[in-house]
Each structure stands twice: as structure tokens, then as C-alpha cells.
Structure P
Amino acid sequence: MSVKSAVKDALSLLGKKNFVLAIHEQSFPVLPEEDTGRGSPYSRGGRAFMEFALDLGFTGLQFGPMGQVSRSNPSPYDSTAFSRNVLSISLAALTEEPWARVLKKETFERMVEGRPSRDKTMVHHEYVFDAQIRALREAFEAFSQSPIRPLRDDLEKFREQNRHWLERDALFHVLSGLHRTVEWWKWEDSTDRSLFEAIEKGDAKAGKRRADLLTRFAADLDLYSFCQFIVHRQHEVSRDFMHSLGLTAFGDLQIGYSHCDEWAWQHVFLKGYRMGAPPSRTNPLGQPWNYPILDPSLYFAPDGRYGPALRLVRARTEKILSEFDGIRIDHPHGLVCPWVYRTDEAYPRKDPFEAVQNGARLFSSPCVDEHPGLARYTIPERSQLNLDAERYADDWVRELSDGQVERYSAVIQTILDVARDAGCNRENVLLEVLSTLPFPLKKVMGKYGMGRFRVTQKADVRDPGDVYRSENARPEDWIMVGNHDTKPIWLVAKGWFRSGEARDRAWYLASRLVPEERDRPSFVAGVLTDPRRLAQAQCADLFASPASNVSVFMSDLFGITEIYNEPGVINERNWRLRLPSDYKEIYEKRLTEDAAFDIPGALAAAIRSRGREFCSAHTGLIAMLEKKRQRT
């Protein structure tokens with residue numbers, strides 16, 4: 001038996017259905033000769049990394065949102081809902097067949113050589129953004145001048161199939177260039193600011209403006225379509241490769257809409273309010289996300305069919321499930337009981353943090369004087385509210401009828417309907433529910449038997465009822481040490497040693513991983529010799545939990561101590577961490593130093609946590625897992 005097959009058997013023995021590696025597309029490693037300053041899953045290095053993940057025992061990859069980002073903001077959670085990020089296009093592939101060598105090899109090599117820094121662990125976003133667009137423009141010019149019949153036919157088919165979003169996104173790209181900003185509400189031309197909203201209302205002037213733009217900027221629109229065609233085709237090839245390996249691909253349905261999306265579909269969004277996160281244990285000040293909110297009055301048409309708001313939800317979900325095998329739903333509170341705050345001119349609170357702290361739940365506020373406009377959307381009666389609680393508290397709503405839960409479920413039901421039609425298993429629809437679980441969301445999750453996220457580094461080990469403690473997980477849950485919004489466990493563990501929390505953590509993990517009480521003091525003593533051992537124990541705790549689904553973020557796997565993203569902060573390092581081309585050597589070296597997650601060792605520890613009788617039936621498997629891994 002190989003270590004790889006032992007990992008597979010151990011996952012099955014421990015009841016784990018999914019074991020996924022979470023990594024965003026820009027963080028993928030690439031080969032040195034294709035390193036333009038950014039990662040891509042569509043590169044040769046990206047495919048090799050997928051094989052590496054398979055070799056470690058992962059059953060799938062969890063990607064972040066893969067929409068188009070702007071030059072000034074690399075956050076994937078502010079990216080477009082439909083257009084894909086052309087920065088992930090493998091330019092090396094365009095210098096070869098089957099892309100008819102539309103890009104000169106010299107152009108690509110100059111881009112590789114021109115990287116502003118030799119730093120292999122950081123994304124050089126601005127450089128890649130500018131250089132990639134120039135290279136794609138050159139490729140398009142070559143494509144336009146060559147009779148590449150099969151590719152041209154495929155491009156036209158792609159344009160026709162995606163016309164409902166492609167034209168809007170392309171026109172936004174053109175207009176934001178004309179007006180020199182993606183902040184469309186600052187555009188001087190009022191027709192341009194609300195082009196498609198006016199068209200939806202039958203405005204003849206807007207229709208004429210659209211026709212004029214389509215003619216005047218036909219070449220720019222063709223370039224946009226060409227780039228989207230390439231990135232979609234490369235994604236399709238990449239997904240097929242993952243399937244050939246037996247890996248599951250999970251996409252990310254972010255809660256936010258980009259400036260492009262809001263401009264293109266502004267007629268379906270609620271005026272005068274934005275979505276954010278209320279105060280919580282994770283963010284006591286709340287977070288003014290500034291995202292638009294779907295207008296509830298447009299969920300359904302008078303005849304009961306989908307209205308324009310839910311048609312947009314359906315279109316987004318259909319697209320992502322045509323490209324992935326499952327989806328992570330980002331902040332599902334925003335789909336069930338969104339926290340909203342006023343932004344209309346009549347509202348006196350101008351500071352966004354003050355506004356978000358004084359917000360309210362969109363569907364749960366029949367009696368909040370500061371938000372009289374929300375009363376029409378309220379689902380519970382006043383008698384069903386806990387008026388002594390903060391209105392962002394989980395128990396603000398304390399009871400609901402089945403019919404009321406049905407109303408709260410409208411968006412989730414739409415997503416699940418699409419998943420069913422796409423043949424996607426409901427278990428592959430993930431809800432990123434973290435520290436807070438408002439009662440309406442809890443009831444909706446219960447209605448569909450959906451799990452939540454358990455981020456174990458956040459657990460209060462002194463509180464037996466804490467939601468992040470691993471023993472409180474349920475089989476339908478997803479459990480992880482951390483994610484893209486947390487500090488890497490290797491950094492957190494050092495902090496526990498400095499603060500004195502390490503001892504409580506060690507004893508807690510002993511109760512989870514060491515079945516015999518008499519053996520726990522020696523386990524604790526060993527863990528307390530080094531923060532790295534504490535981090536390894538945290539990894540083992542994932543597999544010992546009742547949760548059927550385990551996720552590991554790339555930083556935790558590889559022993560990275562740099563922070564990938566600091567939530568609520570805009571800085572020059574967020575979203576820019578990537579794996580270097582020599583990641584395999586780095587991982588193997590750190591394994592020998594106990595400084596990267598030892599997956600086989602963690603699985604062995606989880607099996608041992610089941611007790612002597614269970615272990616005695618699986619001694620061979622444990623021995624194989626604990627054997628020093630041999631890699632070539």
C-alpha cells in the first residue's frame with residue numbers, strides 16, 4: 001500500500017466525503033519559464049499543482065471568485081459576476097497550438113523578463129494587468145488578420161450563447177475607459193450612467209445610445225469578447241483535466257456585485273441602501289461592504305414566476321454551475337436576512353461605519369424607527385421579535401412559521417433549483433456561515449439540511465458550546481483551521497504561546513486526540529515544546545471531528561506565515577500571496593521541520609483518537625500513514 005492510497009483509505013474510514021485544498025487562482029504556482037508575475041490554474045505549472053494536490057490525498061480544489069478585477073483592486077470578492085478574469089489566461093498557451101500561435105513567443109518572453117521583482121511569492125498585480133492586456137491586444141490583432149476558421153466559429157458560438165451578459169460587460173469596459181473611471185455614478189453623461197436601466201424602461205434615447213456604442217466601438221467589443229472566449233475555453237480545458245484526475249472543482253459565488261454588475265443590472269437593486277456586515281465577535285465595528293442589494297419587490301412577477309431580481313440570481317448560478325462541480329456561497333446571510341444600512345442623501349449618518357452599526361435586517365425590521373422604508377419587506381410579526389436584543393443579534397427574530405421560512409428561502413431556493421437542474425449534488429452547495437447564525441438563516445439551513453463552516457482556530461476552548469469547537473460540528477458541516485480571511489495557523493500558534501493561551505489549547509486538543517486520560521499530560525507537554533506541534537495538532541483535530549468535509553487553505557498546508565488577506569483593510573499586500581515554482585521542495589523541507597501540515601500524520605492521529613480497539617483493527621493503515629513519506 002502506498003502513502004497516497006493509505007490517505008484515501010483513512011479519509012473513507014473517518015467518514016470524510018470531501019477533502020479540499022482552498023486556493024485562489026492568482027496564487028497558483030507556475031513554471032519559471034511562464035512566470036509573468038501571477039499564478040494561473042490554466043498554466044502548465046497550474047496543472048502540475050493539481051497533480052501534486054491529488055498526490056497529497058485531496059479530493060478537490062476550492063477556488064475563489066474568478067471574475068474580472070480592476071487594476072486598482074485585485075480583490076476577487078469585488079470581481080464581476082459573469083466576465084472571467086483575463087489575467088488568468090495562460091499566455092504561454094497562446095504561443096502554441098491549438099491557439100494557432102496568435103501570440104508571438106518573443107512578446108511572452110519579454111513579459112516574463114520584464115517582471116518588476118524577482119519575488120516569486122507575490123503577485124505583481126499592476127504590472128501583470130498592464131502587460132497582459134497589451135499581449136492580449138496583440139494576440140487579437142493577429143487573430144483578426146488570420147483565417148483561423150475553427151476558432152472563429154467557436155468564438156461566434158461563444159458570443160451568441162453569452163450575449164445576455166457579454167454585451168453589458170463589454171460596454172461597461174468601453175464606457176469606463178471613456179469616462180476614465182469604473183465608478184459609473186461619477187460619469188458625466190446621465191444616459192451612460194443608467195443605460196440599461198433606461199433601456200429596460202423603454203427609453204428611446206438610451207436605445208439609440210446603445211446602438212451607437214455598438215457600432216462606434218465594435219473593435220473594442222470584439223477584443224473584449226475574444227479575451228473572454230479564451231479564458232472561458234482555458235477554464236473548460238482545466239476543468240476537464242481536473243476531472244481526468246478525479247478532482248472536484250468548487251467555485252465561489254460571492255455576495256458582492258462589482259461596479260460593472262451594478263451598472264449593468266442596476267434596475268434590480270434596492271435604492272438608498274447598501275449591504276454590510278453587522279458588529280460581531282469577528283468584526284466588532286461591523287463592515288460597510290458597500291455592496292448593492294437585490295430589490296425584494298422584484299423577486300417575483302405578479303403571476304408568481306421569477307421576477308428580474310431572481311432571474312439575475314438564476315443566471316449567475318447557472319453560469320457558475322456550468323463551470324464548476326459545486327459552489328461555496330459567500331456570506332449567505334446576505335441572501336436570506338441581509339444586514340443593510342442607509343446611504344440615501346436624507347440619512348444624517350455620513351460615516352459608513354456609524355451607518356452600518358445602526359443598520360437593520362432587511363426582512364426582519366417592522367419596527368425600527370430609523371429605517372421606516374424596510375417595513376414593507378418585513379416577514380415576521382412584531383410579536384415574533386426579541387425587542388430586548390440588539391437587532392443584529394442571532395435571536396432578534398425568535399420564531400417563524402413554515403410559510404415565513406419559505407419567504408426567507410427565496411434566493412437559496414432559486415440557487416438550489418439551479419443546482420438540481422444542473423445535476424449538482426446538494427451536498428456540494430456550501431454555505432459560508434461563520435460566527436453568527438441569525439434565526440431566519442438557521443431555519444433556512446434546517447429546511448434544506450445544509451451545514452455551516454467551523455473555523456477551529458477561532459474556537460473558545462473554554463466554552464463547551466462554542467460553535468468553532470470541532471466536537472460541535474455536524475456531518476453536513478465543513479471544518480477548517482483557517483481560510484483566506486484568517487491569519488495562517490503557524491502565525492496564530494506563535495501568538496497563543498506569547499499570550500499564554502497555548503496551554504488551554506493543548507489540553508483541549510488532548511481531549512480530542514488522546515482517548516486515554518493518563519496519556520494526555522505527556523501529549524500536552526510535547527505540544528507545548530513548539531508552536532509547530534500545536535499547529536499540527538490543530539490539523540489532526542479536523543479529521544477527528546464529526547464533519548464530513550475538510551478544507552485546508554494553502555497557507556496552512558505549506559507552512560506560510562505571511563497574511564494572505566487582512567479583512568476590511570485595503571493595502572498593497574492583500575490578495576497577492578502566491579506559491580513559488582519550487583513549492584514541492586519547500587513543502588518537503590518544511591515537513592521535515594514539522595513546519596507544514598503532515599496530512600498522513602494528522603490522519604493517523606485522528607484514527608488513534610478513536611481508541612485502542614478501533615486502532616487495533618487498523619494497525620497496518622496507521623503504520624503506513626506514520627511512515628516517513630518518500631517522494632521523487
Structure Q
Amino acid sequence: MDMNEISDKLRGILDTLPNKPGCYLMKNQAGKVIYVGKAINLRNRVRSYFHSSAELDAKTGQLVRHIEDIEWIVVGSELEALILEMNLIKKYRPRYNIRLKDDKRYPYIKVHWADPFPKVTVTRRMVEDGSRYYGPYTSVWAVHQTLDVLRRIFPYLTCDRTITGEDARPCLYYDIKLCTGPCIGAINQEDYRQMIDDLCHFLGGHTEPIVNRLQQEMVQASEELRFEQAAAIRDRIQAIDKVVERQKVISADKTDSDVVAMARADGEACVQIFFIRGGKLIGREYFILEGTEDEADSEVISQFLKQFYAESAVIPDQVLLPNEVEEAKIIQQWLNTRHNCQKVELKVPRRGKRKELVKMATENAMETLRALRTQWEADTNRQSQALAELQQAFGFAEPPNRIECYDISNTQGTYAVGSMVVFEQGVPSKKLYRRFNIKSVVGPDDFASMEETLNRRFRRWQAAQEKATVGEKKDPSFTVLPDLLIVDGGKGQLSRAVAVLEQFDLMGKVPVAGLAKQNEELFLPGKSDPLILPRHSQALYLVQRIRDEAHRFAITAHRARRTKMGLASQLEAIPGIGPARRKALLIHFGSVSKIRDASFEELTAVPGINPDVAHSIKAHLE
């Protein structure tokens with residue numbers, strides 16, 4: 001497309017572009033942002049896309065053909081343009097931009113440093129609340145594995161007690177040495193915070209000062225005949241040494257560095273990053289980038305640096321790169337604004353140990369990408385096989401590309417939540433998941449809760465059909481009917497699903513099945529014998545995965561609802577707890593949190609609390 005072929009609207013926009021730095025947003029016919037760019041001179045840069053002499057690669061040529069509108073934002077400097085570009089890419093995730101895959105989902109380790117007795121948790125977002133953050137990581141599983149190791153070396157708090165040091169007894173974690181017991185005064189606030197500060201240095205890869213101080217404390221404790229404390233410190237030193245032994249010593253250079261390298265194949269790009277702290281390789285992560293087709297290696301690396309370090313909790317003194325990037329100076333300037341005014345250097349090593357590090361990272365990136373591609377191909381084959389097997393088992397004309405599954409979660413009938421999960425082409429489509437807070441059901445009635453959930457789902461579908469005639473915005477979760485609807489619970493839940501489908505005149509249009517938990521049997525309307533998928537078949541594995549995902553999502557939503565209601569509200573909602581028993585409990589324990597932490601025997605010691613009611617309290621509050 002050149003200047004002679006563009007619309008009058010675009011021509012007018014191009015004629016009014018300013019000769020100033022800024023960002024531009026290109027939109028398609030539907031008004032969706034499909035590309036975000038930045039420029040020192042907006043007029044020259046944007047108009048260059050439409051020059052008849054421009055040599056455009058296939059990806060950019062396709063982009064230009066879909067441009068229907070362009071917006072721009074003028075900024076004061078190239079640095080401001082870089083920061084704005086990063087924010088816009090993260091907000092809109094444009095199709096034609098290079099971007100980190102699933103970048104919103106990366107987890108962090110969070111140390112709640114602002115609290116008197118800091119805890120350590122996993123989070124998916126950083127906020128300026130005085131906490132210390134470490135990450136991002138690519139795997140939640142890897143984060144929890146790290147925390148398992150940390151907790152054995154630095155036994156941090158995990159309970160919700162208000163720490164006064166005057167509790168009568170600690171929880172089980174103190175007895176199994178997974179908590180230092182500040183609740184009973186076994187460790188004071190100063191020593192506890194020192195332990196958490198050690199944990200932070202450990203995460204940062206700086207263990208030598210910790211070990212040196214702990215050795216001094218061990219010797220002092222031994223000299224003062226505090227042998228039990230000396231033995232505990234010795235065990236902590238040994239645990240640290242075991243972890244450090246697995247960390248590969250890279251060089252005598254103590255500079256903190258990140259080593260970045262990349263592998264590419266058939267439009268895929270994998271960036272490997274090594275974290276070197278104090279001369280040791282303390283960890284590594286890989287990241288997949290989308291939208292890299294026809295882009296130069298230097299541009300892919302440049303975009304990775306901007307997007308990764310915008311989210312990274314820690315920025316080292318130097319970043320080693322596989323090749324030069326055009327924006328090195330401005331990226332370095334930006335990194336320095338995020339590094340407490342210390343100097344961050346971007347380097348492309350030409351020889352020596354650093355060059356070998358980049359080579360090693362590149363080889364790891366290639367192996368990672370090769371393994372991932374093999375896994376993706378295998379997953380695609382398994383998904384296709386599973387859908388084909390389901391098609392044959394149910395006698396469908398086509399594979400069931402959209403499968404919806406529903407489950408109910410509650411605690412003895414309170415805070416009931418219905419979950420809706422959606423799988424498309426055999427993989428979860430989490431953006432389409434929905435949850436339903438049950439409103440019309442009193443008590444533990446999963447059948448009625450399922451009926452309410454499905455009624456609300458198909459009322460939304462019905463409303464979407466009406467909106468389609470007037471052009472209103474529709475929720476994509478409800479606009480499309482499933483190719484297969486599964487309810488978790490067998491014949492009873494199936495009958496409720498059938499009743500709802502008949503109400504909406506959808507029987508025969510929406511295939512439905514009830515999945516019995518015990519033997520993984522699928523019950524179908526009008527058939528007494530269940531459909532049993534072959535054991536070890538891909539179809540059965542897919543159905544089990546869908547059911548497990550519905551169950552997980554339901555429990556997650558239920559817990560969130562309970563937390564939102566608060567502990568006091570939960571106490572009021574426990575079956576069998578009336579005003580008299582609630583008053584007796586609060587008088588005896590003093591707070592709802594202490595009621596939750598109480599043992600079964602302590603609960604039954606309260607007048608009016610029999611074993612059944614005690615079981616109800618434990619089940620609800622835990």
C-alpha cells in the first residue's frame with residue numbers, strides 16, 4: 001500500500017503528523033490496536049510505512065494492509081517514548097508487536113518486609129507496599145520448590161496469628177521445625193527479622209556474609225553453653241552449604257550479571273537468561289516471545305530487555321548480550337533510572353569467560369526451544385487424538401472443539417460457587433472461564449446450585465442473541481454454545497442440566513453428559529448404561545483434565561468468596577452456630593482467629609459445643 005492507495009482518512013492523519021518524538025498506535029477496521037511503535041520523529045517514521053519505495057517484509061506488509069486508523073501521543077524525550085511504548089504494548093498486546101508470551105502471569109516471591117514479623121508468599125504483581133520482591137519466574141511449581149527449600153533453612157511464619165509472643169502454645173509447624181515460634185516468644189522480633197533478611201540475601205545469591213555471621217553466632221552460643229541453639233545454627237549452615245554446592249562457580253569476578261541469549265526456529269523465539277550473583281550461577285529462566293516473525297535478532301533482544309526488566313524485581317550491575325542492539329544507550333539510560341541511580345551496563349563480550357557464558361546460554365536456549373517444540377507438537381497430536389476419540393465415542397459429526405464443564409464448591413452449604421471452564425481445541429481458554437456466586441439456594445444442595453449456574457449461563461447466551469440484533473457488546477464466554485457440556489456429578493447433576501437445556505429449547509443442540517467421580521463414567525440423557533471411555537485413552541485424559549480444572553476453579557472461587565466475606569461473617573454462617581454459641585466461643589477464645597486455630601479438643605471444651613458442632617467449625621474455618 002502506498003500513498004495513492006490509502007483512504008482519505010489515513011491521508012489526513014499522515015498529513016497532520018508532528019515532527020516530534022512520541023508513540024503511535026495503529027488500528028484495524030474494528031478499532032483494535034494491532035501495532036504500537038515509537039519514534040524520535042513521528043511524521044517521518046509513520047509515513048515511511050506508506051512510501052511506495054519502502055521495502056517491507058511479509059509481516060510489516062500484512063500490518064500495513066490492515067491499518068485503518070492511527071493515533072499518536074507526543075512526549076518530551078526518547079526515554080519517555082520508550083517507557084510509554086512498553087506500557088502500551090503491555091496494555092494492548094498488539095498482534096504485530098514482539099511481546100513476552102503470557103507476561104501477566106509470571107509469579108514472584110514476595111517478602112512482606114513492612115510487617116513486624118514478615119511472611120513469605122507467592123504473588124503475581126508487584127505493588128509499592130514496602131515489600132521485597134524476587135522474580136519473575138516462569139513456573140509456579142519452581143517457585144514453590146524454592147520456598148520449600150527456603151522454609152527449611154529460614155523457618156518463616158505461615159499462619160495468620162497476631163504475634164504477641166504470649167500465646168500459650170505454638171502450632172504444629174514449630175514442633176516439626178518449620179517455624180521459629182515467634183507466637184510464643186521462642187524468637188524475638190529483631191532475630192526473626194534478621195533471619196528474613198538472611199533469606200532475602202540468600203535469594204539474591206549472596207550467601208557468604210550469612211554463613212560468616214552464622215558461624216560466629218554458633219561459636220558464641222557454644223561458648224555460652226547454649227548447645228541446642230548452636231546445633232540449630234549448625235544445621236542451618238549445613239543446609240545453606242548444600243544449596244550453594246549446587247550453584248556453579250562461574251568466575252572470580254564478583255559482579256552481579258544477567259546473561260541473555262536467544263534461539264529461533266520457524267517463527268518461534270526463546271530467550272534464555274542466566275542469573276550470576278557473586279560469581280555463581282544461582283538460577284536461570286527461559287521466556288518465549290510472540291510476534292517475532294521477520295524481525296531482526298537485535299530487535300527481538302531489544303524488546304525482550306524492555307519487557308523483562310520492566311517487570312523484573314532485581315536489576316544487576318551488568319547485562320551480557322549476544323549481539324548489539326540499536327537502542328542500547330536509551331535502554332541503558334532507562335535501566336539506570338530503575339537501579340537506584342547505580343550504573344547498569346549493557347555489554348556484548350568479544351572474548352574470554354563472558355563470551356563463553358553467552359555461548360553457554362545460547363546453547364541452553366537452543367536445547368530449551370528444541371524440547372519445547374517437541375512438547376508442543378506432541379501436545380497438539382494428543383489434543384487432536386483426544387478430540388477425535390471423543391467424536392467417535394459420542395457419535396458427533398465433528399470433533400467437539402468447545403467443551404464446557406461445570407462444578408459446584410461450598411462449605412456445608414455456605415458461600416456456594418459454581419464454576420464454568422472452557423476448553424477450545426483441547427486446551428483451556430482461561431479468558432472464557434466464569435464463576436457464579438450461588439444466590440437462590442439455601443443449604444448444601446449441589447443439584448439446585450448446578451441448576452442455578454446453568455440457568456444463568458444460558459440466560460446470558462439468550463441475552464447475547466438479543467444484543468446481536470442491536471449491535472451491543474457481548475461477553476464471548478456466553479455467545480457461543482458448547483459442542484459438549486459436561487457436569488461433574490453423574491446422573492443427578494445430568495438430570496438438572498437436561499431440565500435447563502429443555503427450558504431453553506437446546507436439547508439436541510447442545511450434547512450433554514454427567515461425569516461420575518467414582519469410576520469416571522459418562523452418563524448420557526435417555527441411556528441407562530454409561531459411556532466408558534477406554535482406560536489410558538487420550539479422550540479420557542482430556543475429560544479428566546477438564547473435570548479437574550473445573551474443580552480447581554470452583555474451589556479457588558469459593559475460597560476467594562470466603563476470604564472476601566471475612567472470618568467474622570464465616571463464623572455467623574456456620575450451621576449450628578447461633579447467637580448463644582457464637583458468644584460463648586468469642587468469650588472463651590477472645591477472637592475469631594483463635595477459634596480457627598483451636599484444636600478439636602479445645603473447641604469441645606466450650607459449653608454448648610458438641611463434637612458435631614466442633615467438626616462443623618473446623619470444616620468451615622479451615
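Taking FRET efficiency 1/(1 + (r/R0)^6) of positions 62 and 254 (r between Cβ atoms, R0 = 25 Å, to 0.05) as the criterion, the top structure among P, Q is P, with the largest value. For distance in nm of label points 7 Å out along Cα→Cβ at positions 358 and 558, which structure out of P, Q has the highest calculated value? Going through P, Q one by one, distance in nm of label points 7 Å out along Cα→Cβ at positions 358 and 558 is largest in Q.
Suppose distance in nm of label points 7 Å out along Cα→Cβ at positions 326 and 398 works out to 3.7; of P, Q, which structure was it derived from? Please list the in-between numbers first.
Values: P: 3.7; Q: 4.3.
The correct label is P.
Here the criterion is Kirkwood radius over Cα pairs in Å, and among P, Q the highest value is seen for Q.
Can you tell which of P, Q yields 0.85 when FRET efficiency 1/(1 + (r/R0)^6) of positions 182 and 286 (r between Cβ atoms, R0 = 35 Å, to 0.05) is derived from it? Could the numbers behind the result be given before it?
Details: P: 0.85; Q: 0.35.
The value was obtained from structure P.
The greatest value of relative contact order in percent (Cα under 8 Å, 6 or more apart) among structures P, Q is that of P.
One of P, Q was used to calculate mean count of other Cβ atoms within 10 Å over residues 166-173, giving 13.0; which? Present the calculation step by step, with values, prior to reporting the outcome.
Values: P: 22.0; Q: 13.0.
Considering all the candidates, the number was obtained from Q.
Given a value of 4.6 for distance in nm of label points 7 Å out along Cα→Cβ at positions 142 and 614, calculated from one of P, Q, which structure does it belong to? Only structure Q yields this read-out.
Read-outs throughout are calculated quantities, based only on the coordinates presented, and are distinct from any laboratory measurement. Please read these numbers as outputs of a predicted model, since none were measured by experiment. Cβ atoms are built from the backbone, for glycine too; each structure is taken alone.
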